[in-house]
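Given below, in the form of structure tokens, are the structures.
Every number in this text was worked out from the coordinates using simple rules, so none of it is lab data. This structure is a prediction, so every number in the text was calculated from the model and none was measured. Cβ atoms are built from the backbone, for glycine too; each structure is taken alone.
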Structure I
Amino acid sequence: MNTTTTTGIRTYTPLSLEKLSTEQLDEVSVIDIYSSLLVEDAENIPQILKTLSKEKLAAVVDLSSWDKDSFNAINYTTWLKVILSIPAFEALTEMKRMDQPELIMFLAGVTDIQWKSPEDIHDGNPYVTADNAFLIYPKEGQEETEMFTVAVSLINLAYIEETSYGRSLCMDAMNTVYSTLEEDCFRFKNARLADEGIPTYLEALELYHYEDPTKLLTKILKMVGVEELKKYHPSQDYILSQYAVVPKAEWDNVFKISVELSDSVKIELGSLLTASIILNKALDMNPADMTDTVKRSISYFKIGFDLIKENAKTPIEELIKYVNLRHIFRLGFSLLVDLRKNANNIKTAVDTLNRPDLVSPDEQELLKHLILPIPMFQESLELKAVPFETLDQLKKARRMLSEIATRIV
């Protein structure tokens with residue numbers, strides 16, 4: 001893992017994928033492969049894709065080619081353009097290594113393929129396949145698009161190198177029911193990514209489900225000792241991304257738990273951070289943004305954990321054996337949601353009363369940053385806004401809001 005640490009902030013150096021063999025790449029998280037490809041030199045990408053196993057290739061393509069439960073043909077086209085940049089014979093091999101139902105779905109989504117009869121006079125200016133058997137028109141709205149051009153190029157490539165494969169593509173694309181195929185592809189995509197430790201969007205969304213912090217804290221504390229909630233060492237039959245691994249040293253002063261339990265926590269927390277990456281669409285960003293997403297997610301967890309430590313009457317090690325770490329994360333997240341709601345209510349009240357004099361310039365900055373989609377903490381104009389990382393910051397912001405609310409009342 002290429003990880004460096006500076007003042008507690010982890011940064012990552014993208015992997016040198018072009019130097020790795022197929023076997024070595026199989027031992028790399030699909031997230032790390034994808035994030036490294038985002039910053040890889042364009043000329044290296046075709047060779048890297050050829051080195052990936054068929055299973056790894058499908059998973060990497062899936063990461064960027066689906067928006068929730070919908071196929072993203074634009075992103076998928078990017079991978080096809082890479083394949084088309086390879087010499088023809090090798091390109092056909094790579095084309096066949098793509099998930100074929102997804103490839104057919106792409107073709108069916110951007111083309112309108114019809115049989116060509118010798119005596120028919122066809123309308124428009126369709127592409128005619130090399131065997132004179134099919135007419136290929138753009139689907140409505142796909143005229144002159146890059147996607148249609150790529151689709152035709154793929155079919156042409158198939159015909160040049162292997163006529164039977166070209167015919168098969170045309171017939172399958174012509175006869176498929178797009179919506180049904182999309183459902184099937186979505187199901188298979190989820191299964192492939194689950195094997196790589198990647199949750200679905202809906203599974204990840206469950207992580208950010210808001211709960212009343214007071215009730216959630218009470219529920220968490222009552223979980224300790226409930227036998228059916230006791231956790232066993234989670235099986236890790238997938239590879240954690242470097243972004244989702246929190247170094248043990250970073251937690252030594254937080255958890256103070258045994259090495260055996262620490263290993264279990266690393267896997268459980270890694271799954272949680274992976275879900276956060278997926279939900280926040282960090283995969284659409286560059287590696288630096290992905291690091292920021294993980295850092296913010298860890299801060300939610302630490303805020304929730306700090307509140308639990310203040311209220312728990314049992315040793316933390318015992319609590320960790322029973323409490324799913326998702327609950328701890330959700331507690332920290334819900335505390336910030338409540339803070340944001342309160343800040344928004346106070347700002348609304350000040351605006352409604354038209355009494356800006358009730359709020360000092362420092363307090364105006366506080367309110368401005370607390371109502372952001374991702375709240376920031378700026379207690380004065382002399383200090384810059386910072387992400388919430390500790391329970392003490394949250395408590396201080398609460399006290400400042402309470403003072404403003406007292407004046408308004």
Structure II
Amino acid sequence: MCFPVMLQAQEVQNIGQLFSALKTHPQTIGDEIAVQQAIAAKNLANSKLYPTLDGFGRYEYASNPTAMLPIPPSELFVLASNPDMGQPFSENIYRFGAVISIPIFIKSIYTTASMSGILVKSAKEKAFINLIRNEAILVSLNANLQYIESLDQALKSKKRSLMKTKEFVVIMVNNGRGSGAALLKINNAVNEVAILQNDLAIQREEVIAIIASYTGITLTQPLAMEQAGTYQSGEMLALNPQIEKVTAGKMAIRAEKEKLLPSLVAQGAYSENFANAYNNGAHVNNHYVTVGVSLRIPVFTMDQYAQIKKSRLEMEASINELEKTKLELTTQAIGLQNSSLLIENSIQLYINSIKDKEELLAIAKVSYNSEQMSIEDYLKYEDEVVLEQSKLFNSQTRKWQMIMKLAVIYGNNIEEIVK
């Protein structure tokens with residue numbers, strides 16, 4: 001838990017350090033706890049297959065002398081003929097001993113144990129998907145920071161260009177060759193750049209705060225990252241937790257139905273009994289052992305039928321949720337895959353367009369300085385360069401986001417894709 005704090009003391013160098021810090025995030029720890037809870041539930045279900053042994057101590061009072069244990073007729077006749085012997089009857093009886101119960105055949109226990117194993121698998125699948133989803137979020141947030149930083153640098157470049165032009169305008173105005181309106185328009189353009197930079201600063205702080213909420217690390221600048229691989233399409237592993245949940249739901253119905261089947265249990269008991277004989281007060285003690293097998297046959301258990309219905313409705317809800325998620329992810333994956341091809345093309349087109357617009361801007365500067373172009377037309381060229389750059393940076397960010405979304409859908413390892 002101290003890992004994020006340690007990272008704060010040194011400069012964060014790469015995205016991998018954010019991934020490491022994410023593993024101490026409360027949500028990640030919560031998923032690990034959920035897995036342990038599922039394992040504990042599995043162990044609990046399996047424990048019902050083992051014998052149970054209970055010790056006991058008991059005091060009994062009866063208004064009339066009561067037999068300490070069943071007495072066969074032959075012994076009863078001997079006691080009756082010898083009244084001086086302590087009779088094993090008393091009003092106050094003390095007992096202690098042990099009771100053992102051994103399940104021989106209870107079908108629902110085996111099914112419940114198997115169901116618990118599936119729920120453990122589901123919890124592990126969910127923990128993995130949640131982890132790579134959060135890693136994907138961190139990559140997307142860092143890409144957003146890169147977009148903000150790149151756009152801010154583009155605005156700084158525009159501001160430098162405007163300030164250089166402003167120097168020329170000031171000279172022209174002072175010499176009476178230019179109007180004061182041109183200077184006002186240049187100043188207004190510089191102010192607009194400052195406003196945009198301030199808005200970007202606000203966005204930067206918001207993104208940094210979100211990253212800190214996931215990792216405990218406050219970045220001062222975006223981290224460099226490169227694409228070491230790409231997503232691998234195929235089975236949608238993001239559906240696995242829900243698929244396992246549906247499977248477990250089917251087994252839950254089966255287990256509830258099996259509770260209506262006969263069950264066979266072996267039982268044994270040992271007791272040591274003490275009392276003062278009712279006839280002469282002599283101390284009497286004896287022991288008693290019973291062993292047997294009981295067959296339990298449910299005949300009518302209305303609550304069990306209600307439980308079966310409840311389990312069936314829960315399974316139907318899980319199936320419906322699975323189908324809904326499957327449809328959403330399938331549609332999303334198709335859209336992202338189609339868009340990713342277009343994004344790649346857009347990035348290259350924007351790169352080419354920026355080169356052209358920068359050349360046009362250089363020509364516009366010369367034209368304006370030679371008084372062959374108005375200030376309004378010149379400022380349009382300045383705006384077009386930054387606008388095209390913002391589109392490029394935005395497309396690069398969207399590319400990262402698309403790759404991350406597809407990687408999560410197909411359950412790819414994010415740390416193998418991003419370095």
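Of the structures labelled I, II, which one yields 13, 37, 40, 9, 0 when P(r) over Cα pairs in 10 Å bins from 0, in percent, for residues 204-299 alone is computed from its coordinates? Mind showing how you got there, number by number?
Working: I: 13, 37, 40, 9, 0; II: 10, 13, 14, 14, 11, 11, 12, 8, 5, 2.
Label of the source structure: I.
Here the criterion is FRET efficiency 1/(1 + (r/R0)^6) of positions 60 and 188 (r between Cβ atoms, R0 = 30 Å, to 0.05), and among I, II the highest value is seen for I. Given that distance in nm of label points 7 Å out along Cα→Cβ at positions 52 and 340, derived from a single structure, equals 5.4, which label among I, II identifies that structure? Label of the source structure: II. Work out which structure the value 26 belongs to, where relative contact order in percent (Cα under 8 Å, 6 or more apart) was derived from one of I, II. Label of the source structure: II.
Looking across I, II, the calculation of Rg and Dmax of the Cα atoms in Å that yields 26.6, 86 traces back to I.
So if we calculate FRET efficiency 1/(1 + (r/R0)^6) of positions 268 and 308 (r between Cβ atoms, R0 = 35 Å, to 0.05) for every structure here (I, II), which label has the highest result? Intermediate results must be reported in sequence, preceding the final value.
Working: I: 1.00; II: 0.60.
Once FRET efficiency 1/(1 + (r/R0)^6) of positions 268 and 308 (r between Cβ atoms, R0 = 35 Å, to 0.05) is tallied for I, II, the winner is I.
Quick check: -23500 is what I get for helix-only ellipticity at 222 nm (-39500 (n - 2.57) for each DSSP H run of 4 or more, over all residues; to 500), calculated from one of I, II. Which structure matches? Present the calculation step by step, with values, prior to reporting the outcome.
Values: I: -18500; II: -23500.
Answer for the origin of the read-out: II.
When distance in nm of label points 7 Å out along Cα→Cβ at positions 68 and 332 is calculated for each of the structures I, II, which structure yields the highest value?
Details: I: 2.7; II: 7.4.
Looking at the calculated values, the largest one is II.
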